[in-house]
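S.K.: For reference, the structures are reproduced in the following blocks.
Values quoted throughout were computed directly from the atomic coordinates according to the rules given, and no laboratory measurement underlies them. Since we're looking at a predicted model, the values are computed, not measured. Cβ atoms are built from the backbone, for glycine too; each structure is taken alone.
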Structure 1
Amino acid sequence: MIRTVFLLLFAIFFGVVAEAQWKPNYDESKVPEFKLPDPLKTFSGKKVRSVKQWEKKRRPEILDYYQQNIYGEVPGKLAISSVDVLEESSNAYGGKAIRKQVELSFEKNKQSLHFTILIYLPKTDKKVPVFLGYNFYGNHTITDDVNVLISTAWVDNNPSFGIVNHQLTEQSRGVRTNRWAIEKMLDAGFGFATIYYGEVDPDTNDLTDGVQRLFYVDDQQQPADNEWGSIAAWAWGLSRAMDYFEQDEDIDASKVIVFGHSRLGKTSLWAGANDQRFAGVISNNSGCGGAALFKRQFGETIWRINRSFPHWFCDNFKNFNNDEKKLVVDQHELIALVAPRPVYVASAEEDQWADPKGEFMGAYYAGPVYELYGKKGIQNDTQPPVNKPIINTVAYHIRSGVHDVTDFDWEQYINWAQKFIQ
């Protein structure tokens, strides 16, 4: 009897603790006190006073810390083995655009990987700037264009999109056109390129079916504790797309803006931090592990994201579960790694899980590094009103609505890119 009561109390206690851990905090009064690390002070406490000191000392040590403890480092180099233009047309979007579907192939350790870039470019005699971003359900889902090829890669089931048995079919064509303002980009003089992210690394807790496996030796089944999770793998894929853009005579590779939403917004920031060839970076509703500050512990937290998506980050990141104060960096410094290139962080009013205030603070506190370069960050530490963008080298808006990508978002991104990149 005593043992039964003890076990019942034990179960109740740990059930309450577990429920408390899973229940997110949406109350500003419960945000813990914290002190943000100074992006312009080295880990040894020395003040950074020049661009040279930032680039030679501070930036490398911040980047290395992220590589070793959060996203993971890529364990080697892997160049494009071959480029295959699968399809091309000069009559896309009513004749206003060129369409290309280009497959990049990679080979290493008797393994291979292939992914396809869907590209739309406005018709012009000049090289054009390009927005580059991953999509969640296949290239054919982002447009009604019947000529876009359907990926054969694994995909998460979504019956509302007609996706079952983890396979893409014609039924899902065009189901995500609402997230991509392709004609607006073309009309503004920008090209657009997208990749289905599952072709680079399927979004499952299994790191034996994506690009990581090409680097495994002997009987290795997963990366080392400090090596890449899926976000770093997806960022790697974006850089390989950049490798191709440098070969494409129609694309201005010096003006490629990397874009991402949600987990892919985390990816765009990490890609921009690692690859300085990207001319600008856009983070849309990227939340925890993206633009939002870890130390606020608001909405999604490190413990929650590692429990739900243990494959996104390197295993060393789990050392900070429920211990954000132990981190010697925070996400304003990730954004600062993009400097002096333009960066745009965007939030949604109803997307509290992604912590809109924390995303704003991430962008705001990156400002001192941009100012070191003579660039304009966000000048006021008060979050702006809804649907009132701040358009500087560091840009920000919070719009009405939920976790999504809307025409309002794209109108701001295009206007910003015309001013700072085009």
Structure 2
Amino acid sequence: MNFFGREDHHHQDLNINSDDMHSNNHTSTSRSSDSGEPSHDSRWAPKLLRDCARAISDGDSPRIHHLLWMLNELASPYGDCDQKLASYFLQALFCKATESGQRCYKTLASIADKSHSFDSARKLILKFQEVSPWTTFGHVASNGAILEALEGETKLHIIDISNTLCTQWPTLLEALATRNDETPHLKLTVVLTGGSGSTGAGSVMKEVRQRMEKFARLMGVPFELKVMSGLNHLGELTRDGLGVHEDEAVAVNCVGALRRVRAEERGGVIAMFRSLNPRVVTVVEEEADFLSNRDDFVEAFEECLRFFSLYFEMLEESFGATSNERLMLERECSRNIVRVLACGVDEEEEAERSERGRQWSQRLKQEFRPLAFSDDVLDDVKALLRRYRPGWSLAVPSPDDVFSSGIYLNWKDEPVIWASSWKP
């Protein structure tokens, strides 16, 4: 997820047919039967949503209208997990049915972008990290791999391509400060692209720089932070632009970054990473495939529903029912769902198209070799997961699995995050 933005607007009923639509108290826990009529069941939303997706795929206008009407009556962004799921998927389905996805997404993104503030974004990220390992899992794994790969070097250069406001790096700075050998000089280059390179994000990064520099002084680590903005996409990155020097030990850290690269450009971006001659490349992505099925709407919908159902369930069990942070994360999800299901791949400049770990592994193996996480790093990850509520676990693929590299964060035995480490 992209945690830069926040959005404070309220859900609005979709004006599918102004004569038919009216609000209600959203207290129903019904589910649609095959006839389209409600029947009592605790999980009604997935059935209704699937029926609607199939109707859209079939171009069945009367059924589309009927199902959108039902969903609009039952959905609520303030209800239980089913009502929330229905609410946010309803928006995407309506946009798909009316071919208004691109316009809707740009409106939602603009609202979020205008609401950027360092304090709100920082509070959101830190609270999410407090209650869930969704982001900290990748941070701990990546930091461990980077520290081991750069052991003994005196000039470090980490190229950070992520969107978590540098919350990954204080623990790494602390680790550098407590090493027995000479404390190295760390240069951190933060790359902002597209929407994340906006004016709002730039002002946020000014605050981040001040805090990072203050913390580095406290830790006694020679530190330099460079923010690289103004890029439309990662394909514009070059070695010269990144200011990489021959005497630096380079690490490339990609957290949720590669999915923002167009499919046809991913190989080129990975090759550019290789040209930097890095000691290590760390890649963390969400475990979902929104690319290979993009031409089959029903299949794309099923994968989107599977992944975001897990995410919404995780949020429901991690946050309190009235948590503002939870609502903000769910609204961020709603934008991502619209982008995946209702925006054409060629329409959205930053069309996020996730792939699964196995798919990323095959791409990365064109330029790199997988670097297994050490037992020490795996122990650190296990210790991290013990800090959170039950339900989280670490999965390490078998050494005999030639298709997949890295490790997985599981939520209730379902993989949701993939973390990996690579070397030339």
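S.K.: Which of 1, 2 yields 0.30 for FRET efficiency 1/(1 + (r/R0)^6) of positions 191 and 327 (r between Cβ atoms, R0 = 25 Å, to 0.05), as computed?
M.R.: 2
S.K.: Rank structures 1, 2 by relative contact order in percent (Cα under 8 Å, 6 or more apart) and report only the one at the top, that is, the highest.
M.R.: 2
S.K.: Distance in nm of label points 7 Å out along Cα→Cβ at positions 47 and 71 was computed and gave 1.7; which structure, 1, 2, did it come from?
M.R.: 2
S.K.: Ranked by distance in nm of label points 7 Å out along Cα→Cβ at positions 79 and 247, which of 1, 2 sits at the highest value?
M.R.: Comparing 1, 2 by distance in nm of label points 7 Å out along Cα→Cβ at positions 79 and 247, the maximum is at 2.
S.K.: A value of -7500 was derived for helix-only ellipticity at 222 nm (-39500 (n - 2.57) for each DSSP H run of 4 or more, over all residues; to 500); which structure in 1, 2 was it taken from?
M.R.: 1
S.K.: In addition: Given structures 1, 2, which gives the highest value for FRET efficiency 1/(1 + (r/R0)^6) of positions 55 and 215 (r between Cβ atoms, R0 = 35 Å, to 0.05)?
M.R.: Comparing 1, 2 by FRET efficiency 1/(1 + (r/R0)^6) of positions 55 and 215 (r between Cβ atoms, R0 = 35 Å, to 0.05), the maximum is at 1.
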